[in-house]
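Next up: the structures, one after another.
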Structure P
Amino acid sequence: MNREIVLTVLYDLALTISSEVELVPLLDKTLRRFLYHTGFPAGVVVEKEVGEVNANTARLITANGNYALSALLGATVVLPGALFGEKVELLDKVELGVLNLDQSYTYCLRLPVGDVFTIFLLSPREPVVELPLTHIFQPVLANLAKAVALCRKSDELRASLAQERDQALSEIDRDRSFLNALYETLPDLVWLKDPEGVYLSCNASFGRLYGAKVSENNLQNRLRFC
């Protein structure tokens, strides 16, 4: 085998892994690069449901090359236990369960990513490729597992910040509603002008006295004499 081919593939995958900060885009882009370099026509990434009664329950995170599998994204399915393992392995004629909806796949390359995620590359025939499929990707998967952990933390932080932002905006809206209600119900006359003396707004008491409404476009004209 040409050593330069292996180095090129590893370098490309390293760049792919380091180019994303969100979990799903990271896994999706890495899956597509694995398919490109191995010649497998389809693949999926699944996340094992930790703590489930059925240890083989998994959620489909991303899929490529098979429309039927793409339609199951986000779904939780039960996969054959023989599919899961701790090492890279090319599986031949193993039961694929829901991963083989059209019954066309007979080969599966298992690429475990840490303890939770697994990449499955699927093919109806053994791919002809110059790469040592069961050996070359071990360091890549180790780095991918680290990137996955960082992306999960990044996603959690982003979700937390979004929640805090939404909560702050909700409090601002609530305060604004309260101030608007107070502004409108004050019996005193209240109005707003800009530095040039142009009327911008007035409360209901002011409007009833001078016959102007806040919503009127001609507020300035109605209040010209004030």
Structure Q
Amino acid sequence: MTTAADRVITSSTATLSDALDRLGRDGSLLGILPLTNGQRFQGRAYTVKYVPAGHPVGTVGDYLDQVEPGQVVVLDNDGRMDATVWGDILTAMAHTKGVAATVIDGVNRDVAKALELGYPVYSRGRHMRTGKDRVEVLAEQVPVAIGGVQVRPGDLLIGDDDGVVRIPQDIEEEVFRLAAEIDEREDAILAAVLAGATITEARAAQGYHTLQRREK
């Protein structure tokens, strides 16, 4: 999916989350955090759904061959903390292919490689135990659940130091319009307080306490 939303988005995930709140839509992926600070990504989701391994045991998948440059690998492992679904081989391949990032509802391992390459990985944490023979791929490019939020193939994901937000495809432009408005008002508040205004005055002038309030 290519739209005007594929431009570079500069608003923070915090601002985008406020814009989503204002529209009454979920999008903040709870508990999904970066391996390290100082990274940012955006891209459209390539989703993979994992389930506990069956009999006979399936595989953890070779889906990365299908992922396009600029996409975000989104792995739903049901929040499992005892079986990893991402490691150094996948990191190196994704980095070489130009994949934007990997987002996991679960854990990853071999974090040294991701840190070495500067490849963005966002997850619930790190653990060394393999997911092979513990989990298997059920489906690719289907709706998945990440941090309590449904992510569909092609949804736009944006990540920074605060975590990851999902922007629903049907309201992308509205989210970006509201985020730009929120950024403008918060910049005005900061400028005012640095110029000597009280924070009460500056916030009141820009309607700070209602910037995220749901529109009727």
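Starting from the value 91, 43, 28: which structure in P, Q was Cα extents along the principal axes in Å calculated from?
Of the options listed, only P reproduces it.
On relative contact order in percent (Cα under 8 Å, 6 or more apart), which of the structures labelled P, Q is highest?
For this comparison of relative contact order in percent (Cα under 8 Å, 6 or more apart), the top structure is Q.
When distance in nm of label points 7 Å out along Cα→Cβ at positions 159 and 191 is compared over structures P, Q, which one is greatest?
P
From P, Q, which structure was helix-only ellipticity at 222 nm (-39500 (n - 2.57) for each DSSP H run of 4 or more, over all residues; to 500) = -13500 calculated on?
Checking each candidate, the match is P.
All of the numbers you see were taken from the coordinates with simple rules; none came from a lab. As the structure is a prediction and not an experimental result, all values here were calculated from the model. Cβ atoms are built from the backbone, for glycine too; each structure is taken alone.
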